[in-house]
1. For relative contact order in percent (Cα under 8 Å, 6 or more apart), which of 1, 2 scores largest?
2. Looking just at mean count of other Cβ atoms within 10 Å over residues 10-17, which of the labels 1, 2 belongs to the structure with the highest value?
3. When you work out distance in nm of label points 7 Å out along Cα→Cβ at positions 218 and 234 for each of the structures 1, 2, which one comes out largest?
4. Comparing Cα Rg over 2.2 N^0.38 Å, for residues 90-145 alone across structures 1, 2, which is largest?
5. Looking just at distance in nm of label points 7 Å out along Cα→Cβ at positions 66 and 370, which of the labels 1, 2 belongs to the structure with the highest value?
6. To test your reading of the models, identify which of 1, 2 gives 20.5, 61 for Rg and Dmax of the Cα atoms in Å when calculated.
7. Among the shown structures 1, 2, from which was the value 1.3 of distance in nm of label points 7 Å out along Cα→Cβ at positions 58 and 82 calculated?
8. Quick check: -12500 is what I get for helix-only ellipticity at 222 nm (-39500 (n - 2.57) for each DSSP H run of 4 or more, over all residues; to 500), calculated from one of 1, 2. Which structure matches?
Structure 1
């Protein structure tokens, strides 16, 4: 029975390899950090979500060990049966305090949190209005709901009906979608806080303004912002000065807050209570492991005590963006530590991005090429991510290597 599909998959996998779209895993032989070992060689890592350098921080490792000793390895249960420890409730309180929300519910990942949110909250009487470039987990979560769906052109707040120049298809601004959804019972606007491929930030002030005008809820996935965006690292709602005006925040502990796993839904009290009773990934998946809870609590403690790490990350981001722009690279403007190096204007961008990343590894810089389907066709890039753990000489070395490889490939 397997023969036909085996032949089909083998053929399709071969095509991916020929098109330079096959995703190969590089094997790291050390702990996660700025300096890692790959194939027995030490290289500088510039593509981890380790924004604050906490993935292997000694304080987090110590907290994880202590929690392992005090609370064990796993819970072997979902929360409502026998899977809730005191530390799970403590983390929910601490996350709520940090984000400035009323309550929080934990999940094994933010992907699960986004998968849990929409189905029990929005029915066929309701409307979900979602940004065209939202993360895959938001898209999949919305697909589980029977609610009506509107997709608005990326970060476009207008009341216009547009034509997408890339596809020639009709696209709508957010206000146009809200106008069309007025007959629905409830409406929710769903957006990433920071869009992971481009590093651009949602226009939350305008989104909140339109939500108030058209009686809609606002949901943001702040996975690429929690811990370092905003004056004290609360996220894009602090960055845009709209704290208290966002109804639902989903985020992860698997990036800036230690980089292990875990996520949450945080927001209005009644929504969180509803999730505890109706969210399927919460009701039917194991509790977040105690060691992750303990280390995440320590991460929040460190961030609440000082802004040193987020301040250093901001400084590193500004330096790298400045040096790469001066060197002549095509980067998407912004002030987020996600810095996409674009290859769209060159022939065969997919092949070029892959070749560039391979040559960078030979230069001792670990970066990865991003191609379709992770990004749209023709929008190939190398996505650099800065960390508070990078030092100035790390950044200068990376830029020197980018320049060398670019000159070797005759693109600058």
Structure 2
């Protein structure tokens, strides 16, 4: 029996625990939350933070797993790579994963290697960040973000002449390393590109790009609320994106790995790799992709983590139209109910992963951690997909 060490036991991560057990793997879980649902699905549970590399390494030395997996988790991805490297398990270079998961290091790497990237600076002190903004080196507007957070928590845009201390301090509050990045805003005339991909022995063999959607009325309008598949961009532009991702993976000596993408096509026509995270996407993106392409990235992540083989379908082109939608509240309070149009429930919702219940305390949407749950959806056409995802108020209402 092979043994798999899993880092993170949220509701979304229970998916891979169950997949591992389907294959007969013995599952060991680490999570810092004592009430995580994954502990009830795994064979063994340790109350250990997935970002504490040495503590997880101690668990790994005791358990002697055949593989380690941080599914849909940016903060835990470097830990998984560190454990794999220390114990000689399947994985990717720790130094490369560390670069991909640290926004300050990633921006420097892109700039040093000739990629299109916005001018950016990292700061570990709020006063220095304020002085940096006032130095005249930045062209406004700029984006401030924690260097090592996920789910767009702490991300904000600062305009010229705007008082920035509150947004800077908020970004610092979400950084484990107390480091933030300030970067120039990349202007674009098209959807931001989302989606997931897969490399095998360093070759990007699969990608499924999507359109990112944002809610301008949300408390944090820079947090995606949905991704719709497939991308509306032309094949030529998607191939151009593919080539830039491949160049990045080759330079970083990446091996077999799944990825979550956030990419912009600037008004200058260049490809800006905003994030290439070495893990599956959250918000049930792999499940949307499986419905459209037959490629089960969650299953592939489990198999590759322990070095087992897998195969892709012969045809992986998207067949149909799908999306995830993050159900969210516009204000803090107590959830009364969530109303979904009955026809939408029947015709468009494939999977309902809403976890919030009536009577629960809810918070306004400031990051992925404040979502009330996700819907995996399907549509009859691209036009229907974009209309419904851009106008969710027509079919769903959150009453608080």
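1. Going through 1, 2 one by one, relative contact order in percent (Cα under 8 Å, 6 or more apart) peaks for structure 1.
2. Ranking 1, 2 on mean count of other Cβ atoms within 10 Å over residues 10-17, first place is 2.
3. When distance in nm of label points 7 Å out along Cα→Cβ at positions 218 and 234 is calculated for 1, 2, structure 2 comes out on top.
4. With respect to Cα Rg over 2.2 N^0.38 Å, for residues 90-145 alone, the highest-scoring structure among 1, 2 is 2.
5. Greatest value across 1, 2: structure 2.
6. Matching structure: 2.
7. Structure of origin is 2.
8. Considering all the candidates, the number was obtained from 1.
The numbers here are math on the coordinates, done by the rules we state, and not lab data. Predicted, not measured: the structure shown is a model, and the values here were computed from it. Cβ atoms are built from the backbone, for glycine too; each structure is taken alone.
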